[in-house]
Structures are given as C-alpha cells and as structure tokens.
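Visitor: Following this line, the structures themselves.
Readers should treat all values here as calculations from the given coordinates under stated rules, not as data from a laboratory. Worth saying up front: this structure is predicted, and the values here are computed from it rather than measured. Cβ atoms are built from the backbone, for glycine too; each structure is taken alone.
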Structure I
Amino acid sequence: MPDLILNEEEQMLQTTLRDFVDREIAPKAKESDEKGEFQWDNWRGLADLGLTGLGIDAKYGGSGPAGYRQVSIAAEEVARGDASTSVSWLAHLALGTACIARFGNDEQKERLLIPLAKGDAVAAFGLTEPSGGSDAAALQTTAIEKDGTYFLNGSKMFITNASVASTIVVFATEDRSKGYKGISAFMVQKDSPGLTINPMHGKLGMRSSTTDEVVFQDTPVSSDNLLGERGRGFNHAMEILTQSRIIIAAQSVGIGQSALEAAVKFAQMRETFGSPISQHQAIQFMLADMAVGVHSSRVATMNAASLMDAGEPFLQEASIAKLMASEMCIDVANKAIQVHGGAGYFQEAGVERIFRDARVTTIYEGTSEVQRLLIARQLMAQYQV
C-alpha cells in the first residue's frame, strides 16, 4: 500500500503482516485451493499475530484498541496472499466476534469472547437462509421461548466457518407478525442438541474456506445466550454488516492488488517479437487501468474507514467502497488473465484462482445491486427537492 499516507502504527502493522503473508500464506495458496480444506496453520499464524482479536479489548483476550483503518490494512494484506484465508478470518473477526464484542454483556464476553479473540476458537455469523439473503428481514428461522430457554427451528445457508466454529451468532424471529422487529440474535454452541452442520461443496472460489448449511431442529438455547436486546437482532445484524462492508472492500483491494502484481511481473518476463510484452502499448494501457482501479478502490476504502474511526457518518461511503472495490477486483483479475494469455487459463499461473476467488465479492455482504440501492437512497435524502 505505497500510495497512502500511513501513521507509524499502521506502517508497522502493514510491514509485519506483509512479511508474514509473503512467507507463510501466499506460497501455500495454490495448494490450499486444491485441497479445499480450512487452513489451520494460517489460522494459528494469524492468532499468534493477534489478528483474531484485532481491535478487541485486551481484557477479553484481544490485541487492544484498533481502528477500522488498521483492520482494513490487515484485510488487504491477508487477501493479497490468499483470499480464502482472508474470508475465514474476516467472517470470524468482523462478523461473529464483532457482534459479540459489540452487543454482548460482560458475562457473555468473559465466557465466549476471550477464546474467540485469542484464536483458540472460531466464530461464525448465521444470517442468510435458503429462501433469501438480501431480504434479511424476511428470515424464516424461528425462536420460541419456553421457561427461560429458546428453541430454534429452521436453517441457514452459505455460512462461512460454521463447520469449524465453536460459536455461531444466529438470527431468528420470535414473532413473524412484527417483521424485522421480531428478530433476535442468539449465540449457539456447536455441540447444541438438534444442531446439524452440512458442509457445502463445489464452490467456484474461496475453496479453502468452509461454507456450510446449518440446520436447527428444536435446538435449545439458554436465555443467557440471547445476544443484545430482544427484538433488536435485525438492527444488530445491519450495524455489523454496514461496518463489515468496509472490510470486504479492503479484502477486494487485496485481491485486486494480487492480480495486478502477478500481471506486472509476468508482463516483464514474457517476451514476444523480441521484447517483453510490458513494452507493448496495449499491455501498458491494460496494466495502467488495473492500477487505477486498485488505487481508487483503496482510497475509497480507507476514506470510509477513516470516517468510521472518526465517528462520522459512513454508510454511503462504505457502500461506495464495497461496490467499487468488489467490481474492480473482478475486472482486474479478468485483465490479469488476459495479460497472461493462454498461460493465465491454467492453474499454474495462479491468476485463474484469483479470478475465481474475486467473483463472490459482488455477492456477499450485500450484493452490488443492494449497494447501489443504498447509495441511491442516501442521495435522495441528501438532495431533496
């Protein structure tokens, strides 16, 4: 990230992470993709660096205060090395763990947050369902309270980390007639009775992260594991997702940066007509466009993170960053394949994996279409006639 001014602490974080990623994560990305298994070695390395609890209060096992600028820097660096590792880590940190840190009470944090922040356990975030993802308020999973215990019934789909998580933050409705105001959040333990986790296979990309179906059949959850205010689950989820859009934007920047670096290196080594293809104007223009996309997306992402850290409104900027960066990384990865030519179509070059990993970024954490709707609504509110 040489094109941004970082403070000393941010520079140290970036340098430390870049060295770790280049040494431990990036060299194994191809093999990890082929195996399609959760990378525990990468997880333990991130935990040793304090990243599984980045920004979490030290008394709850975290690495202490850290702004979203720092989390964004970390997200970009990890994604630059391996997008699959980044999505597993970010689903843990920015979704499941963040939800408990933000809305949990002291007892819940002592009991559940400490092992999550230390990296001794993994968190998941169960919102999306088979019947819909973008319309989260219409979820069908139910929670019926009886004598201080809630019984959950329903299912969640496309849940990252579920099969390796110890704690899953689950959103369920207590009263469908109340719409989103009837939704509450619960912390469900993996060994709960009536809980079944079915790993999902055949993904296009992000293959070394786990994606699972989670099924509840009269799954008991103690009232001690009600997270936040009763009936405020939807609000809690939206608050966390709004923040995490910045992190997915940073992840997308990292994916784009990885594709750009691969394309520039290949263009300088591959020769045609007696000279490196990097000397051909057509290739130079393509590389320049890729660099512009990565740079502008990084600036938009860090601007949104800076606004959040400063306590300023950032909803529109978060959606702009997420939309811009996710669309960018797909385009840049596609161009990287084009620069590589026929070699880019094969696994050995690595850019086809980057392209496959990039594709999901316009879908999760709010599709590009949802981001455009959110941006448009903000515009209408700002410029009323």
Structure II
Amino acid sequence: MLFNLMKGMVVVKTVVVGISGGVDSSVAALLLKQQGYNVIGLFMRNWDSSINNDYLGNPDLNGDICPQERDYNDAIKVCEKIGIPLHRIDFVKEYWDYVFTYFLAELKKGRTPNPDMLCNKFIKFDLFIKEAKRLGADYIATGHYARMEDGKLKRSVDLNKDQTYFLADVKRENLRNVLFPVGDYTKPEIRKIAEENNLNVAHKKDSTGICFIGERNYQKFIENYLKPNPGDIVDVETKEVIGRHTGLMNYTIGQRRNVGISGNLERHYVCGKNVDKNILYVAFGEDNKYLMSDECIIDNVNFISDLRPTFCTAKFRYRDQDHAVELEYLEDNKIRVKYPEKVKAVTPGQACVLYLGEECLGCGFIDQVKNNDEFLWYLHN
C-alpha cells in the first residue's frame, strides 16, 4: 500500500530510487511519483578511470566528459523534469574492493566471473540500501526488470529483458523493501512512457559491458590489471598444438569468435583451460562431446526463497534457456545439480540460477563440472 492511515492522517511513504541516467531507472522514478510516493533519486558513482588506472582500451579517455558524468547530467535533467531531488554518492573504493578485486582473482584462476551479480549483492542492494535509509527511505527501487510479489522474486513480464538472473545472489533480507516498477512492463512500453512524458533519456542506448564500467575493448581493458601471458591452443581430442592464445583471461568456455586459430573454417569452441600449463583447449564441431556435461557442483549457495525443491529448472548463464534439473543438497553450502539433457558450455565461475516457474529461488556458483560421472579434466587444473 502507498498510504498508511494513522489517526486520520495520510502518511506518504518515501522511496529512494537508484537513478543511473538510463531510461529504465528514470521511468521507475516517474511511475512511483505518479503513484503518490515521496520519491528521492540517488545516483551512484562506482568507477573512476583515473583512480583505477583504466587507460588501455578506454574509448572515452580523451573525451571532454567521462561517461559517468554524462549519465549524472542525464539523471539531473530527469529528476528536474519529474520534480524530485537527486543525491549523489561515491562507491568507487567499495566497488574496487568488493567487486573488481574478486573479478580479477577469478580471471587469474581461469574462471569466468559475473561482476554484475557482485555489484548487485554488495553495492546496489547493500551499501545503496544503507545510504537510502540515511535519506529516510521506507523502500528502495531500481530499474531492474523483475517483480517482487509477497516476498518472492519473480521474473519480469518482459522475459527477454528479465534480470532476475543478476539478482539471485542478493541477500534475502535486502529484498524485503524493494520495488521494481518496470517489471510489469515491456521495454517498448517503458520507452513509450518516457516519450509521452518528454524524458530526455527516452531513446538513450541501453548500457552494455561490465557493470558500471561500460563498453571496452575487453582484452585491452584487462591488460590494465593482468599481464598478458600467451600460450598454446591445443585440440582437446588430438592434443596437437594448433595456435597461440593471448592470455587465458581473454577467453570463456563456449567462446567461438576470436579464438586465434587462423585458416580453419570448421567451427571451433573454447572447451577448457589449464592455468598451470597455460593451455587453452579447443573442440571442433558445435555438438562436440567435450563441450557437453550432465552435472555440476555449485557452491556459495544463496537462497531467496523458502522452497528447497528436488526438481526445478536452472539457467547456467544469463542468455540461457531453462534446463530441467535435479538437486542434491550437500554439506558446506553446496548443491549437486544434475541435468538429464546434456548442456553445452557450463562454465566454472558463472552462476547457476534456480527457478520454480516464475519464481527465482536463488543461485550458486559453478565450481566443478562432470559428464558421465567423470570430472572434465580439461576444465579443472
């Protein structure tokens, strides 16, 4: 409910909205304002290219204004149009400590981390909440495509834009007083609302790339922090050296483009890494057995639901379909996830997010991968 009646007086609830300068968070603030909430905008600055030595691969290095400041200026215009105050807070150090340091550590291990999930867990739905409470928030809101119903995290109406995957590692208690106003709309509907209300960001391009860092030449960007270590590309079946890689941190399991094998027209995919020997393993053919698995162990499990089903569905990466899975609950906050229909390119470091119908149950992070009861030797050092 928006209003509480106390002694005949109407008490208006306060919502602090994370305003990024994009269309989704802007419309989220607008919708809440139209519903009668007392809305306060809060802009987060989480990356500083100068402080963080972000020079190689940075397309905005010589620009008049950095992307974060452009976004902030857009946020100012949006809040002025809507008629709400805008505050600003700096989480540059915290983002580095809690998100980016882990991101680099996982890359060194040959894994594929998901910084967007860490950003949600530690920044947007933790530090942001604390600052919002300081500003007097009864609720917080963001522009995520998701829904909260009776304490349950559910998929967005727009399944193509659904972002529950990225929210699955947020602490359950930190979702209790969260509103997702755009979760009941499709993306075209959100842009139409922005147009009808003359918001300056109505046609602004969606942000892409690493959370809060943006689009980069990924390989050059990583070179700012991890020294390239070229090595052999090996055919996983013949064990022959067939090329040279530029550094294991530049590749992920299932990758097809820009692998580094010249003159071979047959489709080839990254299927494994050996960090100790600095080898990148490649398999030929889209359905090669070395790309497939039927079981994985996930750790650091986070549940945002009371449900602990034996059978449900799972997504092993964001742009993945739902896979039917069977869960076996293990010690040390781990789950064995079995999938009768083999799945391609299940990747250590990525999140395995669990669903029961529309409800997002939580997630764990892929640690070990097996096929036919055997660990994939080319995935584990």
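Visitor: Using percent of Cα pairs over 31 Å apart for the comparison, can you identify which of I, II gives the largest number? Mind showing how you got there, number by number?
Guide: Numbers: I: 35; II: 42.
Top value of percent of Cα pairs over 31 Å apart goes to structure II.
Visitor: With distance in nm of label points 7 Å out along Cα→Cβ at positions 36 and 348 as the yardstick, tell me which of I, II scores highest. It would help to have the intermediate numbers written out before the result.
Guide: On the way: I: 2.4; II: 5.6.
Largest one: structure II.
Visitor: Consider the structures I, II: one of them gives -5000 for helix-only ellipticity at 222 nm (-39500 (n - 2.57) for each DSSP H run of 4 or more, over all residues; to 500) as calculated from the coordinates. Say which.
Guide: Working: I: -15000; II: -5000.
Corresponding structure: II.
Visitor: Given a computed value of 0.60 for FRET efficiency 1/(1 + (r/R0)^6) of positions 124 and 308 (r between Cβ atoms, R0 = 25 Å, to 0.05), which structure among I, II does it belong to?
Guide: Details: I: 0.60; II: 0.40.
The read-out comes from structure I.
Visitor: Given a computed value of 0.60 for FRET efficiency 1/(1 + (r/R0)^6) of positions 180 and 340 (r between Cβ atoms, R0 = 35 Å, to 0.05), which structure among I, II does it belong to?
Guide: Working: I: 0.15; II: 0.60.
Answer for the origin of the read-out: II.
Visitor: Name the one structure among I, II that distance in nm of label points 7 Å out along Cα→Cβ at positions 28 and 252 of 2.9 was derived from.
Guide: Details: I: 2.9; II: 2.2.
This value belongs to structure I.
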